[in-house]
Structure 1
Amino acid sequence: MKAGFPATKTDMSSKEAEFVINALKSVCGEEIAVLPTEGGSLPLYLFEQNEQPVIGLPTSNYDCRQHTYDENLQLKYFFRAIEIFASLFE
């Protein structure tokens, strides 16, 4: 590998993934989109090498224009993210 990081993939049927999925459904009150991989350059393979599951929770609006001059976060998504993370740490 010359640049970047190796890809990782989390088993969506693991107990950790099921815990997060159920917490999200409880807070959101609806079905959620579940993706076993995510774009971006993160060194998540370090967790995989130690057999630790990695679950990412995007908390912004779909049109947030992340990492651009007009990046934004709608407050309703910010407050929902607080609810989601609170449910995970109860």
Structure 2
Amino acid sequence: AVILRNHGLLAWGQTLPQTFAILWTLQRACEIQMATFSMGAAIPVSEEIASRCTRDALQFSPAHGAGQDVFNALVRQVDRIDPSYRA
């Protein structure tokens, strides 16, 4: 994934669910970073927390389903709201 200056985010993956998961994660990381800038000085993150975050990120690996379950849940949500997009 990349951040394009003045254009936004660009993500790619091996599947649509994986690409969505990468893009969502990058978008969320940007939101969190902007929020933390408003809080003042940085607070160091412990090695334990960093390891946990890395482990959690593995859910987006193709070897671990690449966010397929989250993607399927979001598709079901959209289907309930307006299934006409499938036509």
Structure 3
Amino acid sequence: MALLTVRVSGDGVERCPSCGNNTQFVAKSMQSCEDSCEVWVECQCGYDPTADVVGSRFECVWGTLDKDNVEACLSSWNDLIQLNSKQQM
């Protein structure tokens, strides 16, 4: 598994429902099958909205934690946090 600490400005990033953070994340990459990796972000506190949502992690052949992949993962983070908020209402 590859890890990368990511710091963002927080603009346009949903707050973690567990700790309120929206600026510090850990990008992770893990091989999911022979020729593909899953890439996702977790909050620095360990909260992972992708953990129980099948298909919510970004798939990448090489599993690189570059700017484009991290941005895609943060977009997924936003979508999942917003979805969870709506479901709790």
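Here helix-only ellipticity at 222 nm (-39500 (n - 2.57) for each DSSP H run of 4 or more, over all residues; to 500) has been calculated and equals -18000, so which of 1, 2, 3 was it run on?
Numbers: 1: -11000; 2: -18000; 3: -8500.
Source structure: 2.
Rank structures 1, 2, 3 by FRET efficiency 1/(1 + (r/R0)^6) of positions 7 and 55 (r between Cβ atoms, R0 = 30 Å, to 0.05) and report only the one at the top, that is, the highest.
Numbers: 1: 1.00; 2: 0.40; 3: 0.65.
When FRET efficiency 1/(1 + (r/R0)^6) of positions 7 and 55 (r between Cβ atoms, R0 = 30 Å, to 0.05) is computed for each of 1, 2, 3, structure 1 gives the biggest number.
Kindly point out which one of 1, 2, 3 the value 3.5 was derived from, the read-out being distance in nm of label points 7 Å out along Cα→Cβ at positions 15 and 47.
Numbers: 1: 1.7; 2: 3.5; 3: 0.9.
The structure behind it is 2.
Upon calculation of log10 I(q)/I(0) by the Debye sum over Cα atoms at q = 0.14 Å⁻¹ from the atomic coordinates, which of the structures 1, 2, 3 produces -0.68?
Working: 1: -0.63; 2: -0.68; 3: -0.44.
Going label by label, the one that fits is 2.
We did not get these values from a lab; they are worked out from the coordinates using the rules stated. Since the model is a prediction, treat every value here as computed from it, not as a measurement. Cβ atoms are built from the backbone, for glycine too; each structure is taken alone.
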